[in-house]
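Chemist: Take a look at the structures listed below.
What follows draws every value from the coordinates through simple rules; no lab data is involved. Since the structure is predicted, the reported quantities are computational estimates derived from the model, not experimental observations. Cβ atoms are built from the backbone, for glycine too; each structure is taken alone.
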Structure 1
Amino acid sequence: MGLRGLRYYLVAAEEMNFRRAAEKLYITQQTLSVHIQKLEKQYGAQLFERKPRLMLTPAGAALVEYARKTLRLEKLFRSQLADLSDTSLGHMEVGITGIRGTIFMPRIWESFHKDFPNITLSLTEASTSRLDDLLQQGLLDLYIGVDAPVRSDTEVWTLSQEKVCCVASQSFLDAHFPDGGSALTEKARREGLELADLLDLPLVAFSRGNSLRDTLEEFYENRNRRPNIVLETSRHDLVLRFCQQGSGIGLIYQMILYDMLNTMRDDPSLRIFPMKNLSSPKYTNLVYRRESFKPRYIAGFIRTAQAVFKDYAENADAVIRKAMQ
């Protein structure tokens, strides 16, 4: 059985549903079943229990580990070929959490592709926990996530610390502060704002399940208060837009503000204030497996990602300060 059959088998073992696995592989369910049957015939062992529900047999579980190792060795061989010759094609599987992919991957890819034009890239966007599982299974070469777990078989590089800002329009500050928010602005410049400074103000908030929304709920719950949420959305750009038009005051991550402020027209009425003491700091990490051989292009991708995030860290504060003036 060739490598394709092993790839099909691993997807089926991961999904534990032939229909979903076939859809993920863009093949018919019958084609997948034929490949599984050929594997079972080749090895003389049943790999799946079909009833009462689909599950791996002991032989099937053992094949999962061997299949992963086989495919990993084949990938390493291709990686060495790509390192030895610019005419040999290489391929990278990279994971990244959604918003970071939108903000940082275009710049990373632009720089990386110039140095390694013979390397293709597949992106997987998912939560950090899911990306870490895929890395452990050998299905990713590396990933960029948030507060990634530290393991004995992985390297974890910190790319940046997540910072949170408060955003509001000057019209909103004029309507809710006698001094037009001058004292608030001065405090923000001097030491940063706290959630206590925003009590009772109309809030534009993220939908439930977002970490900033969770922080907000916990803060008010600890004080037996309810936040005055006038609008909620899961979209970062809408939080900023609603705050720009004076609908409320909101919290947003600095990296999102940095990206939006660099791509949108200057808004002289927008006010941005650094926040402090929200919760334990969060960090964006790059994670890859420790192995005896690391292809040159993977090392190049890591260097490129570090350079892009370093540029962001050095320039983001200046962009935010400009919006505070």
Structure 2
Amino acid sequence: MMATPLNLKELSKQEELFAPGHRMCAGCGAPIVVKMVMMAAQHPVVVANATGCLEVSTCIAENTSWKAPWIHTAFENAAATLAGAETMYRSLRKQGKLEGDIKFIAFGGDGGTADIGLQSLSGAMERGHDMTYICYDNGAYMNTGIQRSSATPFGADTTTCPVGSQNPGKLQHRKDLTRIMAAHGIPYVAQASPSHWQDLMTKVRKALDIKGPKFINIIAPCNRGWRTEMDDAIKLSRLAVETCYWPLFEIENGVTRITTMPREKKPLTDFMKPQGRFKHLFQPGNEWMLAAAQEHVDACWERLQKEQASPIRHRG
């Protein structure tokens, strides 16, 4: 399915559904992601937002940055809440009480998506609700103190897996949430990055045009949790793509397609060196962790390329 082509001139003239003036940290990747997603929408939208950085910073008392119907949900039930709204919408249309084409978008961080909210997300996807779930992945529970999540990368230093004499950082590789969602057999799954805005917005438009449940996982650097410079979000997002830590691809009706092929695959250390959460890995004695991290990324990238060469199509 071909999405409507992006036109910068037209985008610059349209109303921003996610307005400035929110209280997200300066340089945070999440509001960049959300702004792109909302600008890509070409229909009226209803938004559900799981508790997290995005929710607590964009709607405080009577002040809000959202120019669309917006529902604050608990950490664990953004997908369930939006599924209920989408079901009500279908019922009202069937009864002739509502007209027009409304799209439904949920936003959640990796904690509220890959961990706490995984059950309700999986249920909504399995039931087939016509909605698009966006995970802005910053790799930890940043809103509550930079605790590890299942999306925290191998070797990272967090407040619940702190680096010390007895611990070299997180010892598990991050959960591959994108593949978990693809395993549900839903019509569309994708991975995107704000460094590649056309790719990101094209995927959002494509997802919103497809009937049924869709999921897009988008990397969203956090300068506080990653311990980086405040203006590094796009640079790090690009390095994540160029090192294949965060490859850009989509799985449409079971067919895998890499949407951006790095001109030159850079070593993973190019992505890790600017981040203070990996500083300890470059000290003597931790070479094995750098090697293990690179080996894991290489294996995942090789598998993705093989899947593109030999796609497995879902039945039905």
Structure 3
Amino acid sequence: MRKIIGIGETILDIIFKNEQPTAAVPGGSVFNGMISLGRLGMPVTMITETGNDKVGGIIKQFMLDNGVDDTHVCMYEDGRTAISLAYLNDRNDAEYTFYKDYPKARLDVEWPEINKDDIIMMGSYFVLNPVLREKVKEFLDYATKREALIYYDINFRSSHASEAIKLYSTILENFEYASIVRGSTEDFQNMFGINDPEKAYKQEVSYHCKYMLCTDADGDICLLTPETTKKYKVNKIETVSTIGAGDNFNAGVVYGLMKENIGRNNIAAMTEEQWSRVITHGQTLAAQVCQSFNNSISKEFAEKYGRNNE
């Protein structure tokens, strides 16, 4: 059976609205998507790290409660689990303050078994961080050798924009590993000073990875491949929080790839209809998560959605 393996950070998000804390939920870019996929009944494993503390215990239990295998979680003794304060503005977009206390030895875990056409989800600064890069690269080399499909969500925040030049070669190396690159217009602006998806694809991505998806908040989603450039309209909705929107778009896309039986070696054969179905899954999950303070789709929605897509 094919499985989905995520690699990324975990964190406890404390969400503020009107300067008051309103919710505290386990989060992390890849983590949020993995929780949604676990709720949808997908076979999922998460490679991550937490402190061996109360917050780390909450996060591990949250994974188990939502169908995510926690076998490959590193629980370190010398440090504390990361926490973020997320301040929602009038548009319910978040501005973050992070509190991190990591040990010197990081990501001390055994890799899960990877088989052909398993899907790897990776993203954010976690897979660019020089402290973790050797371990991440070891994992990506292993995944590539085993012919996994690698889905890379750039998620390059403005707080790291000043490091873009220093990280440029690592970003391109991630593009080389990736089967599909997903970024937002903000990501491409922060990394390359380009906010036009077609220009970003032609100048920075296409030489390394042939398949790219670009989102633009509530603007159009753009699919770029060697054969086509296509835009998909996003329905306007009332939002409560947009924190997990991109993460759950990724989860929906990966869910769609599993449903369409798309692996590393048959992406090139995908039809426009298949791409449309895959992207629709992404849009649907992103829209659902924006209607609550949760970082992932609800269990009730997941159960109904899974039944409808059997």
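Chemist: Thinking only about mean count of other Cβ atoms within 10 Å over residues 130-137, which of 1, 2, 3 has the largest value?
Modeler: 2
Chemist: With distance in nm of label points 7 Å out along Cα→Cβ at positions 162 and 242 coming out at 3.5, pick the structure among 1, 2, 3 it was computed from. Before the final figure, lay out the partial values.
Modeler: Details: 1: 1.9; 2: 3.5; 3: 2.5.
Attributed to the structure labelled 2.
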